[in-house]
Structure I
Amino acid sequence: MMPPPPLTPPPVWWAWAVLLLPLIGTVVIALAWKLLPGRLAGYLGSLTVGLSFLAGIFAYVGLEDLPPEGRELVSSAFTYIGTGDLNVDLSILVDPLSVFMVLVVTGVSFLIHVYSIAYLGSDRGYARFFSYLNFFVFSMLLLVLAGNVVLLIVGWAFVGAASYLLISFWYRRDTATTAGIKAFVINVIGDVGLVVAAFLILDRLGTLDYLGAFEAVRQVPEGDGTIVAACLLLLVGAFAKSGQLPLHTWLPDAMEGPTPVSALIHAATMVTAGVYLIARFHPLFERAPAAAAVGAIIGTLTLLFAATVALVSTDLKRIIAYSTISQIGYMILGVCAFAYSAGMFHLMTHAFFKALLFMGAGSVVSALGMTNESIDRMGGFRRAMPFTFATFTIGAGALASLPLLSGFFSKDEIIAYTFHRGGLYTVLGICAYVAALLTAFYAFRMVFRVFFGEPVPEAEQLAGGELAHVGPRNPLTGEEEDTDVGFPGPEHHIAERSFPMKAAMAPLALLAVVGGVVAIPGLTAGVETFLEPTFAGSAYLVDRPPEGEQITGLVIGGVLALIGVAAAYFVYLRRPGLAGSAQRRLAGVHAFFFNAWYLNQLYDRLFVRPSRAAGRFGRTTVERFFVQDAIMGGPSGVVRAGTALARAIQTGYLRAYALLLLLGVCALALYFLIASG
């Protein structure tokens, strides 16, 4: 008698539910949007992502019930590709790393959906927005749950497409559509890197399934050329998606999308995909330490670069965007230094405080009538917007790594691991501390410039009980906008007056405060313990810094954070004219930082202008003169000449035809006389 088939473990069923729920929301809202009155599309979209988060919790609980060695579960729906020796299933991998990402992505995305219910309340594209949001979440979940490289690439491409739709959501804005195209093109560069890496992995390891590839790579000698090349190409994909040098330029421009899009892309989802990619392929990177070192160096350069730009930028949302680029640099440094749990821990805490900062920024921009995002036009909102002020300050404190807040524990753990690696990584750790000081300064530069000082007219108007409603204009160009379609709705919503916005921001503020307690040196190790089965085969798992080194790192990081905040207080509150004086004295340095090290201008000269010139040459010269005139015009010209001659001959006169006949006979007679002679 045949034994009964083994039962599918519950975490697998919950993981499939996690994946399918946002997809259902996408399809239902897209097809039935005309039947969804009021804000029902927003509630439906939020419900599907909220249920997906609950399914993720059940998957986590089910995974914890299994023994550590049994926490890698693969489930296949059907064979996706079957040809020759290559078989690729549509399969998911349920393990601690994928479930960790599921919880972060769905949890923060749910709160962003709730925030959007009110924030986009008057927009004509309301249902379309939530359909896009659900599709984005589904794509990200497909990426993190994929059980093989092929399905990873599918999710990776879907995320890029969804980001284009969301960044270009206000499609009547030229700035928005340009930003969306820019994001799409740069992400395609990363896609190419990922696809070529997949071919190299298949060629060297013989499989595209994660578990099979990770087992096979253990037999490959360290420094193998093919594996090193594959890892470098994986880094290309990671850097494009996560906004790291030199593929970072799309990310600040992505601020052209609605504020919830900024929170979604820059907090827990798209930009962290690169960090997840490196952590997922850690067995390959450990066999290619040179590639890992390249990733660590570029991550460090990026976190320094972005911190310097955020120091002088005046656009509130772009400051936060550059802080994202910098914080992702810390995560890249962490996972490339083989401090996997530290990098993923910072990914989690960053999701909390960065989503909170963007939500607070959206509330302030709405208070200005959504016509300006410059901190030079802000000030004095502290009394008019107490809830936004309190939550934004908490987010800034966590970003600055103030003692006892979540970012304090996660960022300094990465730096402690970096110093523990020694050698090159010691230099990278010093750079990370320098950037941490700059981060604390610019984080509270935002707080002091936006919420303190003399109230701007909009703040005074709001303090008097009236929310500013200015004629709709593009904050970047000043162009007038039509709110009927493709532009922001005519109403503006702030957290102080919108319960859904408060309901989303309050939990994030709480998590930004207490989120670090899961990994306090010497007390707790929740993230590390949970992720340990995924990284069990790593040679670096036991090579962690001693408790004393971690505590020393926390002390140094806390002191630097306090110095940075104190410096910002002195410059912007005690001596408000000091910043302007320093800007005039250091005009060259300020211009260099303000123009983001002129990298956009460099890319424009090296790539954009030559591409446009080549396109113009192809259109005006190659297509018009060569294709149309020479290739198509040559044969067609002969035909036209022949038909014109035929028309001229067909006169209709008998005498003309007789003359032609006589001339033909004479020509033939002459030919034969010459030939016979």
Structure II
Amino acid sequence: MTRRYHGLLIAAMPVPLGRIVMLTSLFEEIRLPDGTKHHLISVEDLTTRNPFFTSPYLTEFRLDWGLPVWRYEINDFVFEKQIIFPHRQNTVHVIYRMIQGNGSVRMQLRPAVNFRRHDAPVDVPLQQPYALKAIDNRFELETEGEFPPLRMFIYGQRSAFVVEGHEIVQVYHESEHNRGYASSGDLWSPGTFRAVLDLNNSITVVASTERWETILALQPDDAVKAEQHRRARLLAKTPSAARQDIGDDLILAADQFIITPTGRIEDSARARAAGDESCSVIAGYHWFTDWGRDTMISLEGLALITGRHVEAGYILRNFGRYVQNGLIPNMFPEDTCDGRYNTADATLWFFHAIDRYLQVTGDRITLLSLLPILVNIIECHRHGTIFGIGMDPGDSLLTQGEAGYALTWMDAKVEDWVVTPRRGKAIEINALWYNALRLMEEWSTFAPSIGKSTEYAELAAQVAKSFNERFWHPTEEILYDIVDGENGDDPACRPNQIFAISLRYPVLAREKWSTVLQTVQRELLTPVGLRSLSQDHPDYKQKYFGNLLARDAAYHQGTIWAWLIGPFIDAWLKLYPDRIEEARGFLSGFHSHMDEDGIGTISEVFDAEIPFSPRGCIAQAWSVAEVLRSLAKTGSAGQSRRRRQRTS
């Protein structure tokens, strides 16, 4: 455990609780037939400040079907530990198997807890007193207050639970220390599970916040098989173009982001009344919730490339129900059902996501149901809505901004400091605005009663004219990042200009594509995405590291964003449709990255300089989505090299 977010069971509970750390750890002791005791992880291991600690017996870590397996060797014995989460349950199975050995061993497993919200600091005081209830061989651990009981059960030969309350003081979290937060906190253990392990009998500790009927419905072997079969179906329904090379790994990684928001019960009821299910996208792990912008950018890679068209429809129709003042929510906090609408681009990405959905499914019924909402969105933008978002009647370009807010995707903010405010006419906002107008011109023909196709076409033409006049820097031959900003026009070389080419309806005049693409390639392209700012800018930062202030100061000031590789490849193939091998090569850096940081997935950001160290969230929805989508688009050759089904 190195982060506040680490634990064996983080339960997703209804508002206002959100995600709760319920089972933090199991301390594991093995007694061999010769009487010697060995700890896979001991209390002492977690209370020392040794950032390089690992179990001396750990010989391998791998993913089977995307599920984690640890392998340990102690003398002549070989053991494996596997973690399984039954789908759509707040339940974890921690399974121990003997793979090799002569005779049986005795295992002692000590659960340790500190019930708290997953983003609460690790030094939150223990929720004492904890009360332990025993019902036959079932155990419940609970405390006063708002937290649910933790239910625990053990499967194993000659199993037992020994009540032995014990406080574990000052468990150290290295990543929290490096990020400038409280790094040591206490845990409490009610006692120990004990059972015998041999070649024929495994041991499984089950921990859950579900009802007992749900917890006991699946035996451990059945839980493993059910999850493997579910994942096999996910792979089977994904087209072969996306299953090449690291594609299978990315498909399984993508599954982790498509979620049912358990907290918003009323919203789920409304969705079901319309024949839908509540469905959304977690932007990143460990700490993000579902964000509108991230969901719309990720939709194609997570749900459409993987054949999950039903879920994609649920997501789009659900977000349509949330529209207020012509905007979809920027994000949903964990402690409330109300979304926050402080975004200027998420709603315009909504049009893009609908377009990609229609291209794959041809679902005009969903389009027709959303069209009145989309018409309203356009009108709100034309006449002005909240946060200064609205069309300038002089040139038909969109402007946005309000003091104290960062409304574009470059939204870092520390207290009152908006790191990249970008108030004014942002380049990607207007590229998206043009794309939305052209899409509405097209879609309006499916609903003649709307009668606005010509109007949208004329407005789009005016936007294109103004864009090409205002955003082109005549002497530098690049695109401004902002025009009519707080400090005039901003010529900073940022990746946002790529959207003027990459979207289905590119707003930039074609004769300028080559110059812009070459600039982005020369100044911003790396093996793991695009830098957020060119290296010669005075605000450029090489590393995303340190406390919150230091990190946010670098977040969009040079830090590499993996998801931007998708729009870059889109733009590249528009200009060079026959150079697909080169486009495929832009993904090569992600192959080795899949074996670091968050194993089997893709990080949020990377340092701007070699060795491009991964930073931020260890698993980010749009990173995975855009690499997977680009992999499918470029038809990468090769076979999956990681997914292995258990044979022992």
Structure III
Amino acid sequence: MKKKIKYKGQFRIYIMWPLYSAILLLVLDIVLLTQNLTCAAIGAVFTLAYGVFAIVFLFRKQSMLTKSMVEFASDYAQVQKTLLDDFKVPYGMLDENGKIIWLNREFKKLLHKDNAYRKNIISIFPDVNESLFDTDEDEFFANIVYDGRDYRADFKRLAIGPLMEENTLLKMKNAPSLIALYLFDETDMNHYLQELHDEQLVVGLIYIDNYDEALESIDELRRSLLAGLVERKISKYITNGNGIVKKLEKDKYFLVFRYKYLEDLRTDKFSILEDVKGTDIGNAMAVTLSIGIATGYNDFNSNYEMARAAIDLALGRGGDQAVIKEGEQTTFFGGKSTTVEKNTRVKARVKAHALRELIEVADNVIIMGHKISDADALGAAVGIYRAAKALNKHANIVLNDVTRSLRPTVETFEGVVEYEEDLFVKNNEVMQYVSDNTLLVVVDVNRPGYTECPELVDRCKTIVVLDHHRQSGDTIDHAVLSYIEPYASSTCEMVAEILQYIGDNVKLKAAEANAIYAGIIVDTNNFTNKAGVRTFEAAAFIRRNGADIVKVRKLLRNDMNEYKARAEAVRHAEVYRDSFALAVCPSANLESPTIVGAQAANELLNITGVKASIVFTYFNDEVYLSARSIDEVNVQLIMEKLGGGGHMTIAGAQLKDMTVEEAIDLVKSTLDNMIQEGEI
């Protein structure tokens, strides 16, 4: 297309000035004509001569002016081109599609070839994606690697049209657009940043979970040998990464090492856990470790405090695992072994006394369990209610939906003179009982989003958490008292122990004893799951306080529809990978389908060869997962991958915006990945 070139702007005014002067002289002649004819004639001759000269000069010298102007522009452009060519940063011009138009000397030197400008930039740098040029942004970038070095490629669109409009000499239509490319070598900077990252301080704590119990399981002559072997393995494991290990107590270690070694530990999946557990010199009980590690916080003290939080989380999840806290991210490793029950009740006594002090100074007590409450949550809440009443405090239990499985137990409290009408309250009623000095006791759950009323967790200043589920990253972190024991079979077991130490005047009534006993029965599956010595001791205490086994059995009976649904789930169960029983529990015509799903999961464990069972129940537009195992598989790890939690043998999760079929496929792929990674 032919380009039309003409003068404009200040240059046009300069060129046309002789003509403008001739017009002024003509006006002067007209004025003189009115005054003196002779003067006007002389002026006219002079004006005519000046006009002819200006016109001849303008038209005859125009080509010479244009030539001089072009030569000046050419020389000026040559200077610019030379400057760009000598520019020490690789610089080039591309067309709209990324094809190279021109490269400076530094860019050609980088590419080691002079004819590289004929290629497309994508063929030279594979890290530059073709879709990068489709953006509407005027400036964009890409990180590339070329010839073993790291570069940042900055692209900037140059629209020639607007540039030509600003130019005061020439005017050009249909001008193309170009892309300027700058390459910045960031190899050294990235190297030093990586070194700085690798040299970050990592603080850790290692606790031996069962130091005393393990030593007691071996004869006295070998105890020092066992302790020495464990300490040597811990020291060697950390010092291999140029770390420092300091023994704080007989079963506690403080360690410091570089971040670079932490990456090795992640890859190694903290093999020290299995290594120490495999120490066998005749000890009947395997030694297990809990590891808490923190890094990436503002200062050394913050790292240490977060390491303490990490070790508390590891212990709260049952031990035998490592927890890494890095910023907002929490990572778990290990946790495959069954939690060992501790025979000592010292911790229960200490927690009971602390709870008593908090109740005594509170104005009132509100007790809350988890959503879709079960027998364990209700029984534990009733036990804390009795403790509060014994200390002359008003107490309420938050209970929104009374399921069919809980209704018989709840009915034993309703309409009874001994219990207030507001014993059980709902979400929309409980806020009127909240004050600045209200004590909130959360039972059978430690995740705020899973409670009956999450708003209460934010509203109440004093919170106590009692739970037997393993902790996850999402916990009630501002509780003034947290008693979480994964070894316990149920929260009702923990509450029964607390009631024995909280005060001498705590006397359970028959209905309350039945509710607590029912919670133990349900969570232990009739004392067949996680029932330890302390479980039976707690059950004996409840029995002495008036629990009636026959009445409890009647409270826990199912109706015919629930029994059929449970049988239907078991009948259509699928055994995946010869170890995992997967079943779908029908929810039609069931008031508490999730409870039935949990019962079906327990039933599936009675099948030979089944290591774990997972039952899917579609309820309230969500898929509820109930996972159970005996001792070979940690179902908590599986459910955590799906956003849930629990503990080793009993866990669950909730999946939103998903069908049952999609949930089954997701669980199968999760199992496949965990088996491939060695997590199962």
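Taken together, the values in this text are just the output of simple stated rules run on the coordinates, not laboratory data. Because the structure is a prediction, the values reported are computed rather than measured.
The value -9000 for helix-only ellipticity at 222 nm (-39500 (n - 2.57) for each DSSP H run of 4 or more, over all residues; to 500) was derived from one model only; which of I, II, III is it? Label of the originating structure: II.
If Kirkwood radius over Cα pairs in Å is calculated from each of I, II, III, which structure is the one that comes out at 27.2? It was calculated from structure I.
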